Structure I
Amino acid sequence: MVESSDVRRRLVAVFAADVEGYSRLMGADEVGTLKALTERRAILDKAIADHRGRIANTAGDSVLAEFGSAVDAVQCAAEAQAALAEANAGLSSDKRINFRIGIHVGDVMVRAGDLFGDGVNIAARLQALAQPGGVCVSGETYGQVRKVLPIAFTDLGAQQVKNIEEPVRTYAATGLGETVGGVAIRSEEKPLSLPDKPSIAVLPFQNMSGDPEQEYFADGMVEDIITALSRFRWLFVIARNSTFTYKGRSVDIRQVGRELGVRYVLEGSVRKGTGRVRITAQLIDAETSAHIWADRYDRAVGDIFALQDEITLSTVAAIEPSVRQAEIERAKRKRPENLDAYDLVLRATPLVDTGMPEGASEAVPLLERALLLEPNYALAHGQTAFCNEILYLRAGRREDNRRAAIQHAHIAVALGPDDAPALVYAAIAIGLVEHNRTLAQETFEAALAISPSAAWAYSWGALILGWGGEAERAIDWGEQGIRLSPLDPWITAALHGICMGHFLRGRYEDAAVAAQRAIRSKPGFSVSHMFLAAALAKLGRMDDAKAAAERVIQLQPNFSSTGQCSAIGCSPALAGPLIEAMRASGLPE
């Protein structure tokens, strides 16, 4: 006989479900909410039993269950949410009972039938990250179901969750109950048509603390985010007066998208604790309810306006590339004969951003088609300049690539004085091919004047400053670029600038660390290995330096130390010691 105090461990799929806004629903209609919850719980309990799950614990509006299979747990969650959405069909938004579900595969402790431990805590945190009516799973769960179930997932990245030391890789199930959802949000009014460019609405952030001062803080931050996003020429941003009509209302994201005519919606919340404030934000595709991006900020309450500025900058820096990537994926799904200039540039963008000759060669024909359709497209000119810069420096130093890079860069500057991405691409070519670092720096600063959160401008500006021998500014700009976009693959450019800054100052250990980080970001980029070889040679670690040099030659067989420095217009202050160190590592002069 097993005593109730006995504890056993086992590996299970933990299923945590909770009702969104339960306290609000009870406050509005206690009797009606309890009746509706009982009906929804019958649906959920049956789904768990049908998929061989065991309910371990219930408390009010929450359910904790275990499954022997991750596939069973996720399939149960998907089918339960579809059935629950059908039960909500026809109800007004303030009457719907929406569950959020989190699933994690992990080790748990079992005592008297109850579940305990980090496995349970992680599932509960994932549940809190899920959309109402949605499902979030951990990376462990995703790995077991992604090839088995016909369910699409959006990668939300590594999420730092309460009381769990390591970040949790999180995925949101997408497309659950779409037919039912369409019934729930049907409106008598014809939905607004979507603009011809990506569109976004920023909803008022919810004040979770009950402190009126946080209400002002949240509203001010939302206003600043709207203003900052409005600076992106390629984004259609709904004005504050429209989005603030949703303040204090429980909303359906799809309905917001239909009513405002937008593809993306940003929502969030603010909660103040003892001396700290927590802000959460999530970007959602209003057509599918898929999470595009989510993050959480925990900060000490000091200068409230400085904090507001910091969160605004960080949020906008994350939103802009997230929307761009979502738009790229959308363009990939369109039929080739239906592509316009904007779609062609979107299709070219991931090829452009490889920074490799192969990608640039594939991107150029797409960009040429875009320019035939729209000759004054500043971003297409900027990307064409960048592609030709890549082909010139890394694929044979052809004069036609050099001329094209400079020509398209100057056209992009002339046509895009209010287009930050176009200016950044142009500045790179102007700095690295034309060697006009003064104009390049002015162009980067013009991009930052339009969009202060443009991480690319800082990262590539750091690179140009490094090649120009401006050590401290290269380090400062590089660190700012990384701070604004720490997961961007092109932090490689920022790290190159930082590496050169430390190399110029004789801090070779720091230079080697920056080069190694750049290699981890883009392993196939030969210049990162070149910087590592030079730094290691200066440190006297010759075996490691020679290994790095060999990797350079593998990636770029025609590599030449003096040719690299000459083609890129390297400052004499950097070129001398850099070429000497490369020669010592075994790289050909």
Structure II
Amino acid sequence: MSETKTLYAAYSGHLSAALDALEASGVLPAGLPRGNVTVEPPRDTSHGDLATNAAMVLAKGAGTNPRALAEALVGELTKVPGVTSAEIAGPGFINLRLADSAWIDELRAIAALGVDYGRSTMGGGSTVNVEYVSANPTGPMHMGHCRGAVVGDALASLLEWSGHKVIREYYVNDAGAQVDVLARSAHVRYREALGEEVGEIPEGLYPGEYLIPAGEALAAEFGDKYAKAPESEWLVLFRTRAVAAMLAMIKDDLALLGIHHDLFSSEAELQAAGKPEEAEKWLRAHDLVYDGQLEAPKGKTPEDWEPVELPLFRSTKFGDDQDRPIKKSSGEWTYFGADLAYHFQKAQSADALVDIWGADHAGTVKRIKAAVAAMTGADGSPTPFEVKLVQMVQLMKGGQPFKMSKRAGNFVTLADVVEMVGKDVVRFTMLTRKPDAQMDFDFDKVVEASKDNPVFYVQYAHARIRSNLRKGAEAGIVPSDQHLDRLGAEEMELLKVAAQFPRLVEAAAVAREPHRIAFYLYDLAAAFHSFYNVGNDRPEKRFIVAQDQAVTSARLFLAAQIGQLIRNGLAILGVEAVEEM
């Protein structure tokens, strides 16, 4: 990646140099922590181009009041090239105004960096494990899985853009009762493939038609060997074959969304390798597991309830409401016990962990965060771990909830939706709201050609840019940075939105919030369309002014860089930019 410095990074550097100068002159004591000092756009753009909280953050440590420190800092900042004014606002914020030349330099930086504009080395090559989807391997992907899949995949891409190494992981829950149900369901389809009339799929089994090919494959491989055999002879075998078939289907479904994981980790293999036992041994050695009794259930105690001694993890020590059992009374591992061991394993090969979970798992967040803190924090520095909760999506069409899929049996498959509206529409739409907010996926709205449809609005901005570049080429005018001084106030406003992209990528990565990129792209598209529409009433403001090749080449250069920015942002989201609409 080129070493070209982007605007916000450059002015952060200028601010740091100004603070160094104040240290050298004795105004600031040396060594004050600057981690919370920021350079960002002011909330009200009429106040200036950049704002810094440096005086507010450092005044206490300097033993002075913020405004006094701000006055000293303003004296240094007015010396910075490109700063036309520095003003103190409120209790000590500093607003900077920049010369147009600073923004034009940024436009050239976008052109110089191209596909790398917005990439960052902030992550320093640290490894982040992002676990997402992790649906039970019992059937095809449905739309309940889709939102978390997109959020996780976009987050992984965002972290890579910000300088992290990323492990994309899928945890296969193939050790629970649900995979035994899958094996029994596959056995019904196996008998059906052999010609038996099975009738209605028995209640409690998976009824979807997606298991028919698995049954046919089993019939082809084993003939009628297990048709009348007792369950004990075929359950493990059919479970293994059926899980493999379902995983192959899941991978195909995810590929329709452009999603590919680096690692599929099996719960069954984890248990077979004795990882939960290792985790329990480690926890007992550190007095974090003890044998005790769970409290009686709150409210009316069930008649059949009796206290049982179980191995309990001291999760209350780490902020949980109660200590949690890692084994059942039968001796089997609880889901939490296995999950605890799985996260301990993940932490061995990553500097930070992020899990993307459905909102229905909110109740287990505290305990697993407690477990990770306990098992990775023996040295006092636990592995950073976050859980991002994703709400379900309500599917709508024609103002009504969308009907169910026959292939799946009782839900709408991801494949059905991608076939109806396309990968890019699905991916972008899933990021148009915060993941923890409820979402309606309205089939009519997501293909609507209007400003109210963010997917269309952003894609249309890119298509408009490409159209203007083609028209310019037909007229023999190529984008050029030779006459950028011809750009006016309206163009500068568009440029100021564009220049925020690199800092926004970093902020979104720190917050683990890829939807911020979708929001930004909408704002950038709005700024572009706003400028474009000025030309409807003022022909001299159009991108192509036939009688003025100099201003046309400058505006086309600006348009080309905005197009590059849209492509870069969409690339983070896993969405392709369209050439025409």
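Here Rg and Dmax of the Cα atoms in Å, for residues 103-342 alone has been calculated and equals 23.6, 78, so which of I, II was it run on? Numbers along the way, then the final one.
Working: I: 19.0, 64; II: 23.6, 78.
Going label by label, the one that fits is II.
Given -15500 as the derived value for helix-only ellipticity at 222 nm (-39500 (n - 2.57) for each DSSP H run of 4 or more, over all residues; to 500), which of the supplied structures I, II does it correspond to?
Numbers: I: -18000; II: -15500.
This value belongs to structure II.
Could you tell me which structure in I, II was used to calculate Rg/Rh (Cα atoms, Kirkwood Rh) as 1.05? Don't skip to the answer; put the middle values down first.
On the way: I: 1.02; II: 1.05.
Corresponding structure: II.
Name the one structure among I, II that P(r) over Cα pairs in 5 Å bins from 0, in percent, for residues 207-318 alone of 2, 8, 11, 11, 11, 11, 11, 13, 12, 8, 2, 0 was derived from.
II
Of the structures I, II, report the one carrying the highest value of relative contact order in percent (Cα under 8 Å, 6 or more apart).
Details: I: 7; II: 15.
Going through I, II one by one, relative contact order in percent (Cα under 8 Å, 6 or more apart) peaks for structure II.
State the single structure among I, II that was used to calculate FRET efficiency 1/(1 + (r/R0)^6) of positions 119 and 247 (r between Cβ atoms, R0 = 35 Å, to 0.05), giving 0.35. Mind showing how you got there, number by number?
Numbers: I: 0.35; II: 0.60.
Answer by label: I.
For distance in nm of label points 7 Å out along Cα→Cβ at positions 23 and 239, which of the structures I, II scores highest? Walk me through the numbers before you get to the answer.
Values: I: 3.6; II: 6.1.
Comparing I, II, the top value of distance in nm of label points 7 Å out along Cα→Cβ at positions 23 and 239 belongs to II.
Here, each number is a calculation from the coordinates, and none is a lab measurement. Quick caveat, the model's predicted, so the values are computed rather than measured. Cβ atoms are built from the backbone, for glycine too; each structure is taken alone.
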